[in-house]
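What follows are several structures.
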Structure I
Amino acid sequence: MIDRIRRHHGPKVALVEPARALELTYAELLDRVDQVAPGIAAAAGERGAVFLAMEPQVDAVVLYLACLAARLPVCLVEPRSGPLVRTATAYAPPVMLLPPWLEAPPGYGGGEASTDSVYRLWRSEHGAPGPAHPDLALMLTTSGSTGSPKLVRLSSRNLESNAVAIAEYLGLSPDERAIQSLPTHYSYGLSVLHSHLVAGGSVVLTADSFMRREFWTIVDAHRCTSFAGVPYMYETLHRLRFMPDRHPSLRTLTQAGGALRPDLIAAFHERSVTAGVRFFVMYGQTEATARIAYVPPDRLANKIGSIGIAIPGGALSLAPVEGMEGAQELVYAGPNVMMGYAEVRQDLALGDVQVGVLRTGDLGRTDADGYFSVAGRLARFAKLFGRRVSLEDVEREMESSFPVRAAALDGGDRILIHVEPAAPIGAEVLVNHAARFLGVPPKWVDVRLAASLPLTSSGKKNYRALEALERNG
């Protein structure tokens, strides 16, 4: 992918960091990458893994691209001590690149400033483990498991093919300028960076939250053309009565990272049409580098609830699920499918075990036009009165019937539903509706009203946190 970015070497602006009044052209960016890469390579050794805590800063992007340029496998980690320590303990990378305020875990020394960067380079004091596989370029934490040692192993081919496909279906060109509204250690956020750089566009980096006025001031001041968000971000924008036409430079809104409520898809579609903005609803998994499917904006009005069609170069299909009569699993095939997982450091030496095919773990269906929909998650089922209940279906029903965000759990002999209400709604109303939907007496449904649902760092419902709350009473 770095070779694709090199095609844009010149005076066009690549990165903007308003907090430091910093702009880097493609020529300046690539010069810095080439300056930094040899030092990292010397510290890491041959095919040694590098852990990089990604902040929304130019320096972090330079270091990331430098690892790609040096053909070093790089793991992007959340810039917090807990996730860093847990993942580093499992993989013992020879090198860590960390912002100055984040200390390296025990067993690492040095901490000198990396060349022309505020980041610091830390070296392992225990020697380097064996080299990684020649094709391994990037490791990311699996969706919803921030801090877990389980990683998705991605090749340079995975990165490039997905970035090019996204740039193609979004119609990206060198005059595009994205606001980096999502963390770059998260596959969706990283795909924004990748797709714009391979297209020769610009990316504006900011630590400001999309809920702050400063964020939208940056969008307007730097004439950003696109905004990317996960469901909770669009739910929040809806409550804030966000209107795209208040920001004249915006051309594109994209949504992924989980299912958005149908009423909100319809609302943002309507607002986007009014403002002359395109609204893309997309579906993806970290295991496929980022994107798998999308709904073209001109089909969205008639395809609300669908994940759409496969991205360019990919293919979607349905496969029977053993032991579940009539159920079909969504299967994706394409050059962006990961090499496989890693759970211990020895796994970094493994080759491609997926061979371009990913069983998504989502139950699916398709319509007469060949558009696909997700009908539930294989692993998210409960047993109630001897029959299987899709927890995804329960959530979808509650969210489509009320202005709420819902997270359903298996309570053993009952269904537990944690609900974040957008308006005052009595628990009894929600219990009775869920019971009618499930066809069970209300006493088999428990609803917990919450000010807010816990979220992962990528903005998805944090089921593990909810399960811990239940265990701890």
Structure II
Amino acid sequence: MPTKSPGQLTRFIYGAIWIAAAWPLSAEQSILVVHVKDLHDHPIANVRLRAGDSSISADSYGAARIKLAPQTKTGDVILLEIVEFPKNKDLVFISPWDKWVHVPPFENEAKNFVPVILAERGDRACLENSNCLRAAAAQINKANAPKSVAERSGEEQPEAALATIAKRFGLKPEEIDRAIRAWGQRTEDPYDKGLAALYEKRYPEASTQLAMSFKMRQRAEAAARENAADAAFFLGQSLYEQGKYRQSAEAYGEAAARRPEDPAVLNDLGLSWETAGAPGKAEPLYRRALAINEKASGPDHPDVATNLNNLAELLQAKGDYTAAEPLFRRALAINEKALGPDHPTVATGLNNLASLLQAKGDDTAAEPLYRRALAIDEKALGPDHPSVAICLNNLAGLLYAKGDYTAAEPLCRRALAIDEKALGSDHPTVATNLNNLAQLLQDRGDHRAAEPLYRRALAINLRALGPDHPSTKLIRSNLESLQSSKSKPQKTPPRVSNQK
């Protein structure tokens, strides 16, 4: 989302929004009354706020009555935006950090209010304020959340997300980074500790703290519904990073129940279910996220490309290549135009399209796309990045299918080494790499070297994914084939998809 350039600002401002009227309103009279205050509980006048199609400026008391659509109901999610700043001020939302609020009951507008905090860009007091640091950590974590089955959060240019949020706050990236890390050490709140740990990629601690936070906030659901959605969302992200895909889907499902029209939540819920081996649950989520983003952001937005990629990958897995190919090509075109031809996201699109072409039997068209994707990621991300491992694995799979084992083997081994270092020895992606290398060795006749790789891959997936996951079943079948020598080895290893 575009942001304004930070100005030379000197004050830190909070804004509180609550329902100010005391009389009940009918559905036709749905009015959201807000009141903006600063850090010292002083009202801020002339802040023009918009909810839906209506906007109005706050009066001298900081109050503004915003008329909502007649069909608006209690519990609906509304995007609250600043349309016009007061003179000489440049404000940024702190809480809610993503500007989405739930409509409170209309029966008692004086009691049922939604608190909102605003800050002025560029004020260094934000570096010491928990509300500001909580918002910064949440926004960075969401920007770094996985966008596809293959992507792990924070892997693709994490500094870019930090820089974007720092610019939004009018501060330096290194200042925000130091402040979040220090805040994570001193805070006692489990949600804050979880956000800071997730920011620092300490996933087990993040999962523990966010699970604790989710349980606490769940008990106070009526008063903190949005906070529960945030805790569930980031818990889902942290569990996904650990390869606990079914648990991740359950957490994202809790977030979706509270934020049913958030395309990012729907996308992440879909990719968690797909990775957990339940594509039937993923497809309607991908289609719904795509429809929402196309309507909200337009048909040529990179978020739309993300949804197109995920839906196309799922259709490809179902064997519907005819439906998948135009979606992959459209997503690639969107990202090449929006991001440039050498962006890592473009490499993802090239990988996706090449995978489809290979599945259709067109290896000649697929190979140069794989090689271009590899070159882009090696240059942009470095030779030891997990996205490079994905490119290596995909190219190795094509060479393996062509029977060029000599060229494929070093690519498989390099991909395995990268992922073991980056993801840890017990990650499901490492199991995929082990399986692929084992298949190659088996087909070369080196059964003694292949068997322990299959066994290790199977053990990883049994722990991480369970016995009924498709990848677990495939590895078990490959091991049994090796042991019995009653069936021919599989000729096409499972490639790691790189959908965004």
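We did not get these values from a lab; they are worked out from the coordinates using the rules stated. Please read all numbers here as calculations on a predicted model, not as lab measurements. Cβ atoms are built from the backbone, for glycine too; each structure is taken alone.
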> For which of I, II does semi-axes √(5λ) of the Cα gyration tensor in Å, for residues 183-254 alone, calculated from the coordinates, equal 17, 17, 7?
Replying inline: II
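Tell me which of I, II gives 37, 26, 22 when you compute semi-axes √(5λ) of the Cα gyration tensor in Å. Each step should come with its number before you reach the end.
On the way: I: 37, 26, 22; II: 46, 22, 22.
Structure of origin is I.
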> A value of -19000 was derived for helix-only ellipticity at 222 nm (-39500 (n - 2.57) for each DSSP H run of 4 or more, over all residues; to 500); which structure in I, II was it taken from?
Replying inline: II
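Where does the value 13, 43, 36, 8, 0 come from, among I, II, when P(r) over Cα pairs in 10 Å bins from 0, in percent, for residues 135-278 alone is the thing being computed? Don't skip to the end; give the middle numbers.
Numbers: I: 11, 39, 36, 13, 1; II: 13, 43, 36, 8, 0.
Label of the originating structure: II.
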> If P(r) over Cα pairs in 10 Å bins from 0, in percent, for residues 359-422 alone is computed to be 24, 52, 22, 1, which of I, II is the source?
Replying inline: II
>> As an exercise: distance in nm of label points 7 Å out along Cα→Cβ at positions 295 and 327, calculated from one structure in I, II, equals 2.5. Which structure is it?
In response: I
>> One of I, II was used to compute mean count of other Cβ atoms within 10 Å over residues 247-254, and the result was 23.1. Which label is that?
In response: II
> Computing mean count of other Cβ atoms within 10 Å over residues 55-62 gives 23.0 for which of I, II?
Replying inline: I
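Comparing structures I, II by mean projected area of the Cα convex hull in nm², for residues 63-102 alone, which one has the largest value? Mind showing how you got there, number by number?
On the way: I: 2.9; II: 3.7.
Once mean projected area of the Cα convex hull in nm², for residues 63-102 alone is worked out for each structure, II has the highest.
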